[in-house]
Structure I
Amino acid sequence: MEIYLEKQNKTITKKLENPIQLNKLLKELKISIESVILIKNNEITLEDELINNEDKIKILSVVSGG
């Protein structure tokens with residue numbers, strides 16, 4: 001699986017033994033779900049979505065201001 005981390009501007013590769021939920025991946029990467037937008041295969045997705053080795057994941061930082 002390919003994972004793009006926008007905040008760090010880098011792409012990492014990870015192999016999974018079994019499909020997992022995105023929220024488990026975020027915990028492994030120590031990323032708070034409240035601070036990101038999740039993209040799976042170019043579509044916005046939720047943290048309970050299952051992911052596998054064929055997926056391309058983008059973890060985008062949420063920016064707010066006023």
Structure II
Amino acid sequence: MVRSYEAGLAAYENRSWSEAIKLLESATASRGAVDRPSEILLERCRMYLADPPPDDWTPISVRESK
């Protein structure tokens with residue numbers, strides 16, 4: 001599970017949305033439950049797959065509320 005998650009995170013950082021989705025889904029399937037970090041990354045990957053971010057995008061997110 002950890003290897004799939006880490007590979008999914010790397011794919012996300014490299015803007016390989018489809019690959020990241022596949023790896024993150026594999027990580028959650030092997031765990032038997034969806035965890036919040038994987039849910040967040042899956043949501044973002046699906047969003048970026050449909051509407052890619054600008055070329056100067058960085059994989060850093062800032063929380064705007066508690």
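Any read-out appearing in this document is the output of simple, stated calculations on the displayed coordinates, not a laboratory observation. Owing to the predicted nature of the structure, the values given are computational and were not obtained by experimental measurement. Cβ atoms are built from the backbone, for glycine too; each structure is taken alone.
Given structures I, II, which gives the highest value for relative contact order in percent (Cα under 8 Å, 6 or more apart)? Once relative contact order in percent (Cα under 8 Å, 6 or more apart) is tallied for I, II, the winner is I.
Output the label of whichever structure in I, II has the greatest value of mean count of other Cβ atoms within 10 Å over residues 5-12. All intermediate terms of the calculation are to be shown ahead of the outcome.
On the way: I: 11.4; II: 18.4.
Max of mean count of other Cβ atoms within 10 Å over residues 5-12: II.
Each of the structures I, II was assessed by distance in nm of label points 7 Å out along Cα→Cβ at positions 37 and 53; the largest value belongs to I.
15.6 is what came out when mean count of other Cβ atoms within 10 Å over residues 13-20 was calculated for one structure; which of I, II is it? Structure of origin is II.
As an exercise: helix-only ellipticity at 222 nm (-39500 (n - 2.57) for each DSSP H run of 4 or more, over all residues; to 500), calculated from one structure in I, II, equals -2500. Which structure is it?
On the way: I: -2500; II: -20500.
Value -2500 for helix-only ellipticity at 222 nm (-39500 (n - 2.57) for each DSSP H run of 4 or more, over all residues; to 500) corresponds to I out of I, II.
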